[in-house]
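Please treat every number below as a calculation from the coordinates, not as lab data. These numbers were taken from a predicted model, which means no experiment stands behind them. Cβ atoms are built from the backbone, for glycine too; each structure is taken alone.
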Structure 1
Amino acid sequence: VRATPPARSGYAHLLVLGGLAHACLRRTAYAALLAATARVDGEVAVLGSFRPLSPAESAVLAGAGVPGCATEVDVLDAGVRLAFGVDEPAQESGGPADHPHRAWSSRTYRPAGLPPVRVLAAPSSEPERRRAHTADTQRFWAEHVRLRAGDPVLMVTAPIYVPFQHCDALRTLAVPYRCGIETVGVDPAADVPVPVPEPTLTPGRYLQEVRSALRSMRALHAALTTD
């Protein structure tokens with residue numbers, strides 16, 4: 001799986017998907033490069049959750065000199081500050097709850113010469129069963145940003161995740177909102193503000209993502225035939 005550059009010169013919005021700690025830092029850094037070279041008419045939306053970090057992730061952050069992060073969205077926020085050169089959000093809101101799966105937060109930064117950058121963590125659509133997943137956060141963002149039919153949206157993830165996360169985004173965003181979706185993976189040759197190691201992609205990892213892609217395509221097909 002190889003990284004490819006975006007196909008268009010401009011987009012309505014740029015989405016960055018969260019993940020493990022090292023991926024959060026790499027994806028926000030790559031998004032800053034894309035935002036500086038492609039026109040983004042709306043906003044850069046960085047989508048994460050309140051998933052607690054594992055000890056291994058905390059060790060990676062400590063080695064990279066990124067302290068003070070307890071959750072995935074904390075790392076995304078730190079990555080945005082580093083990559084976009086911002087300190088404090090221009091707007092901040094959220095919904096604390098008695099249950100962590102019902103909580104949400106939104107921080108909007110306004111870097112000079114670039115589109116606004118929003119770091120968003122959404123509540124779960126099934127709070128009694130699980131924390132928010134990517135689809136929850138995408139829907140939550142789409143409702144708040146008032147995504148319109150025909151809007152071209154560029155989404156950033158890791159190259160190996162592109163097939164399954166692209167199909168998920170088609171099902172979650174393109175089908176209900178009639179927007180356009182293009183998904184690209186982070187270029188491993190791109191500079192990042194902090195040195196974080198790339199994980200080893202074993203044959204098992206590739207098989208897992210092939211399986212995820214097939215499952216995602218089946219879910220998309222089911223959504224299209226239902227509609």
Structure 2
Amino acid sequence: MNPPASNAHAERRGLCLVLSAAPGVGKTSVSRSILETEPELSLSISATTRQPRPGEVEGVHYYFHTPETFTAVAEAGGFIEHASFLGRHYGTPREPVERQLAAGRDVLFDIEWQGHRKLRAALPQDVVGIFLLPPSMAELERRLRNRAQDSDEEIARRVEAARDEIVHWNEFDHVLVNRDFDRTVAEVRAILHAARSHRTRQPRLPGFVAELLQR
């Protein structure tokens with residue numbers, strides 16, 4: 001990957017695209033598809049205190065911290081935002097995000113509503129939030145069971161947690177019901193493309209328009 005350009009040469013400022021949903025709704029699959037088709041978009045790698053799942057790699061999927069290490073980084077201001085979910089801590093490392101935004105690159109966040117709220121407070125002009133809803137709670141439970149990763153007790157816990165997550169849908173800019181995967185991916189991409197062309201993301205636009213009118 002080429003090193004990011006300086007902000008002085010960026011055609012636009014990057015944005016933070018937040019994709020949030022209850023576990024099992026499909027945000028991870030949607031995120032992967034978006035990343036495969038959007039070369040100017042990079043995934044923000046979160047730090048967490050939960051244990052790695054099968055196949056997860058340190059520094060690729062998450063930075064796995066002990067609770068003590070996580071607390072130390074948070075107290076030092078190393079996270080833009082951090083929150084707790086199901087008894088585990090999650091946080092967004094500050095430096096890589098700020099560097100990419102200044103270089104005109106977009107950053108994708110797969111975070112919960114608490115993280116979205118804090119990220120928006122920290123970077124109010126840079127966040128575009130999308131919340132995914134399941135078609136029904138029964139379908140959500142079916143998807144969780146099909147993953148075959150959790151016990152019945154954990155699935156019940158996640159379904160209940162999903163209800164607490166879903167009540168925050170109205171804090172987001174856009175809300176999509178994930179009935180059809182391909183359609184949901186297309187809708188997320190459309191939101192991303194529209195956000196990129198917003199006038200506040202294009203620092204060179206006033207100068208371009210002024211020059212245009214002089215011709």
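Starting from the value 24: which structure in 1, 2 was relative contact order in percent (Cα under 8 Å, 6 or more apart) calculated from?
Here the read-out was taken from 1.
To test your reading of the models, identify which of 1, 2 gives 0.96 for Cα Rg over 2.2 N^0.38 Å when calculated.
Answer by label: 1.
Using FRET efficiency 1/(1 + (r/R0)^6) of positions 100 and 140 (r between Cβ atoms, R0 = 35 Å, to 0.05), single out the structure from 1, 2 with the greatest value.
If we compare FRET efficiency 1/(1 + (r/R0)^6) of positions 100 and 140 (r between Cβ atoms, R0 = 35 Å, to 0.05) over 1, 2, the biggest value is for 1.
If distance in nm of label points 7 Å out along Cα→Cβ at positions 76 and 124 is calculated from each of 1, 2, which structure is the one that comes out at 3.0?
The read-out comes from structure 2.
If you rank structures 1, 2 by distance in nm of label points 7 Å out along Cα→Cβ at positions 20 and 52, which sits at the top with the largest value?
Of structures 1, 2, the maximum of distance in nm of label points 7 Å out along Cα→Cβ at positions 20 and 52 occurs in 2.
Which structure, out of 1, 2, was mean count of other Cβ atoms within 10 Å over residues 108-115 derived from, given a value of 22.4?
Of the options listed, only 2 reproduces it.
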